[in-house]
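The following blocks contain the structures, represented as structure tokens.
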Structure 1
Amino acid sequence: MTVDPSVIGTEFPPTDLTVDAGRLRFFAKAIGETNPVYTDVAAAKAAGYSNLPVPPTFLFSIELDSPDPFSWLSDLGVDLRYVLHGEQAFTYHSIAYPGETLTATSTITDVYSKKGGALDFIVKDTAVTRADGSAVADLKSVLVVRNPGVGK
């Protein structure tokens, strides 16, 4: 099933996450980050941070905290067996720290096909803000949906 371009502009309910220092340490370890500013408060403060800074790609995980983070794809009729993560980009505006509540708000900004419809691309832009509305980062992800049987 191909993705209908009429879903462009679809906005999703925001996802909130209160940043936890333990979670940041775990994330840094999971991605192989060895810089102690992401795991040791003293090292972070020595480097000029007020606390452990949120590692650069951590913000991608905010939406994964929702009960069913991929339900939006199912709602579009996308079979998750045929989805690939194609691209991720980050534009940072400020550093986030433990104790802050961040909100991720996403919108589908583009849908297009390639290879005669065999591949659909869904572009989702996400704004991450603090409780006061100040910008932390803008994320862009591109998912690739393979449409078996199309274009053969």
Structure 2
Amino acid sequence: MTRAWALPVLLVLSGSVVAAELVSGGNPGAAAALLPVFVILAGVHSPLMFPRPISTLEARRRSAADGRPVVFWRPGCRYCLRLRIRLGRRARQVHWVDIWRDPAGAAVVRAANDGDETVPTVVVAGRPHVNPDPAWVRAQLPPSP
């Protein structure tokens, strides 16, 4: 779990150091403008940006019951972030598995990608799709009510 928070914490600490340097250099306005940028970047790259991840076993069970895709992802992945943002509110309809929290999820991704942990890997009806177009993933979801 700490690995998932490493990048966000690093971004906040880096932003704090840069802001402190700007303040000590007599430029508090620039520091006040720059620090929120680092905090926003940390939030976007944190696990908070994604729906709560579940285990591979639970995701497979739920997917078998409702037919929705399973997305294997990891924090800090820009392609996962792109998928999450492009899915918008419909992202909550997908089953998300964080491969850094779930070793079984990492194994599924490695099996689908010749040993690489390439994410996002989306499993639909038992077939893995590596970094699919977000529009295609959206098309795999049931219609919105």
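Determine which structure produced the value 29 for relative contact order in percent (Cα under 8 Å, 6 or more apart), calculated from the coordinates; the candidates are 1, 2.
It traces back to 1.
Suppose you compute mean count of other Cβ atoms within 10 Å over residues 121-128 for every structure in 1, 2: which one lands on 19.9?
Answer for the origin of the read-out: 1.
The value -17000 for helix-only ellipticity at 222 nm (-39500 (n - 2.57) for each DSSP H run of 4 or more, over all residues; to 500) was derived from one model only; which of 1, 2 is it?
The structure behind it is 2.
Between 1, 2, which one scores greatest on distance in nm of label points 7 Å out along Cα→Cβ at positions 33 and 105?
Comparing 1, 2 by distance in nm of label points 7 Å out along Cα→Cβ at positions 33 and 105, the maximum is at 2.
Coordinate-derived values only; no laboratory data. Here the structure is a predicted model, which is why all the values come from computation and not from measurement. Cβ atoms are built from the backbone, for glycine too; each structure is taken alone.
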